[in-house]
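Structures for review follow.
Readers should treat all values here as calculations from the given coordinates under stated rules, not as data from a laboratory. Since we're looking at a predicted model, the values are computed, not measured. Cβ atoms are built from the backbone, for glycine too; each structure is taken alone.
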Structure P
Amino acid sequence: MSNPLRLGVAGLGTVGASVLKIVRNNAAALAARAGRPVVVTAVSARDRMRDRGLDLTGIAWHDDPAALAADPSVDVVLELIGGASGPAEAVVRAALFAGKPVITANKALLARHGVELARIAEAKGVALAFEAAVAGGIPVIKTLKESLSANHVTRVYGILNGTCNYMLTRMETEQLSYDVCLAEAQRLGYAEADPTFDVEGYDTAHKLALLTSLAFGVEVDADAIYVEGISAITPADIEAADELGYRIKLLGVARRTETGIEARVHPTMVPKSSAIARVDGVLNAVAIDGDAVGEIVLVGPGAGGGPTASSVIGDVVDVARGHAVPVFGRPVADLAPYERAAIQAHEGGYYVRLSVNDRPGAFAAIAARMAEKGISLESIVQRRRAPRSEAPRRDGAHVASVEPQPVILITYATTEAAIRGALEAISSDGHIASTPRLIRIEEL
């Protein structure tokens, strides 16, 4: 049998530890699939004394990840540290410049430096693989790079963050508030102590940036993606969506338009009948529209040690076999510059929740502002609140104060510019008591 493929693992967190366990526990099956034995010969992590439940006997330890990349006993470097810079970037660069293949699960690093790192990998003639960087255990990178290579992809979208999907699922099924759901997600380890990266959509945006490059053959540009998170979603929105035949999901959506690539991350109302609407909990889903295949939907665990390590090992097997594909599906020189379509040009239906001051002419004025922008309303739903009693007057009578009334508007297809222009005018007219809530509707 051929010489072993020797792995250096930088990062021994949940994913790194799972990689070591898979390599050890599934050694025979892995060798059969790879055509040669696969072994871990070196590791690097911050805390040498931490008990990870791993037997590291016979494995070299490097306090400096970059030193691991230079270790002559390492053939392939697995970067499982995370982060767009710092040690993760250092070990990847060191390995590539040393002419060693790199396998990473680091979407933030690739979203920021992917094109530059791909150029280095090409110049050195080595692989830079990242199946685990998007959607955990779902093989979407290989699907876009290879399986759908005969297709002209027009749209890719999906649920790319398990934390947000878990929270939205529980908000719906258990009628919980956002704050209660977030606290529970943190208690269970689904959300970080600082959850901003997940709940405000940035994690999804990094993943969507990579999918966009693969789907449309453009350079990675995470800054070109419109990003909006789930922190403003309320039980009232969840309830209204249910009554209207929708569910709310945080989607990343990228599609090719006549004016460029439209890439956006935001809460979205999706029809209950759609496949994506039925993806609950911490699961991820990615849908791809191709001219030959039509639409395919891939669903599976989007995070966790086992699923993510499974994708890492899939890349290891490709490297062991000598299976080489350009980093983003085509040579870097063939990637087109990213041409951004303005979010204002987006067309679709919208859910709008207003808190309307209950006074004569308010509804007529709101409808007029919508009409001025050419927006047609599919439905108007008003949930009237009961008047709130105030303290009695001097004459003994009670006066009922009139609170703003919640009103929900569903529009037919219109542009982002039109709906935002109408809402700005409505706000300036003084007919609403708070900032309007806007959620896009995606007819999948």
Structure Q
Amino acid sequence: MFKEKFSLILSNLLQNKLFKNTWTIFQSFILRLVIQGFYFVILARTFAPEKYGAYVGIVAIVSIFIPFAGWGSGEVFIQNVARDRSLFREYFGATILKTLLFSSIFTALILIAYNFFSIPNISIYSVFFVTLANLTFLKFNDIARDAFMAVGLLNYTAKTIVLMSLNRFVAVLVFIAFFDQPSILTWCILYCVATFVSGAASIYLVIKLVGYPKFNLSRVKQELRLGFAFAVSVSAQNIYNDLDKSMLAKLSTLEATGIYGAAYHILNVALTPIQSVALASFRKFFQHGASGIKGSFELCKKLLPLSLAYSLLAVVGLVVLAPLLPIILGSQYQASARALIWLSPTIFLRTMHFFAADTLTGANYQSSRTTAQVLVAIINGLLNFWLIPKYGWLGAIWATIASEFLLMVFLWGFVYRYSKQSASNI
């Protein structure tokens, strides 16, 4: 009897479109993580903590501005096309134009600012190549990913995800094979070239399979306010995810940054299944939320229980497996095992706020989501400024845990509030 029921449940699950999409995205994330794992280990062992910390510091600075490089046009693209497929070409073209415009502006601003607030041992040329890669070429890869998501072709979304990591892995192989004295600048140049190839190939794939973009300047001017809300939201998320690494590089030591960065990378690996579910369901949140927060919240309630169960297992797994980290990366990363144990509870906290955030976004409450994320980003910055000089990477972890908890409380507070308002209006 049990075997028959299990077979029936499994059969129904395999036929579920959301499960299929999640599984497709999960496979691409796993493949990406395997590839990233190889080049992460290669870079970490090649550079050692100090140089690797310098590189992490560059990427962390630039990551804060990545959402503004497209002015939130990717999320606007998905929201509108998910509800009306006929708008694809116009939003595809508008997203490309916005990315070209705003990535150029923010690349210039970053380079100007870096002249006044530089990090020791990191040249402005290294910052330029990472900025060009992540604000322009990476965003084109993101445009392709969002285009496929908007029309429901998540199998091709998965391919764009893998393509980026595959090209960067090739770049790492070139780096260690042809350069006897590896430098941060050399790696940043190769990183930029690999990102360009991925972005160009992904855009070509969208044009071939879905359609050409329609460039309409008037469309670029539309929905800038909504795009700004999306951009601020994602940027705030990047701030409380990555600001600690930049501040460690500036306020502590590059070695501490490398130790913390290595542990954080493993944490992101463990979050992969949750990110897969969130990405696969993002389009559906807009479709369900078209009728209000009741629709998007119903979808959230279906996705949350299993996701939370996984997150608790992942926390236990990280604590148990953390001692293996220095064996894989080298004895100089001994402290990263301790850092990973401290960081592990954030998986549960992030799972909670991921789905609350998408519930709000899908129901057109993006401004509330943005408000919560900006407030937490500010609190995170203040906590890092206070704790990092005193406690180094441990202080950065405490700031992260406190920020993730506050974000969870704020977002679920908004969901509860709007759900009650919706129920009272019936």
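Work out volume of the Cα convex hull per residue in Å³, for residues 208-351 alone for each of structures P, Q, then name the structure with the largest result.
Going through P, Q one by one, volume of the Cα convex hull per residue in Å³, for residues 208-351 alone is largest in Q.
Identify the structure, out of P, Q, from whose coordinates mean projected area of the Cα convex hull in nm² was calculated to give 25.7.
Working through the options, I get structure P.
Going by distance in nm of label points 7 Å out along Cα→Cβ at positions 32 and 336, which of structures P, Q comes out largest?
Structure P comes out on top.
With mean count of other Cβ atoms within 10 Å over residues 312-319 computed per structure, which member of P, Q shows the largest figure?
Top value of mean count of other Cβ atoms within 10 Å over residues 312-319, among P, Q, belongs to structure P.
If relative contact order in percent (Cα under 8 Å, 6 or more apart) computes to 22, which of P, Q did it come from?
Traced to structure Q.
If helix-only ellipticity at 222 nm (-39500 (n - 2.57) for each DSSP H run of 4 or more, over all residues; to 500) computes to -10000, which of P, Q did it come from?
P
Check the numbers for distance in nm of label points 7 Å out along Cα→Cβ at positions 136 and 176 across P, Q and tell me which is largest.
When distance in nm of label points 7 Å out along Cα→Cβ at positions 136 and 176 is computed for each of P, Q, structure Q gives the biggest number.
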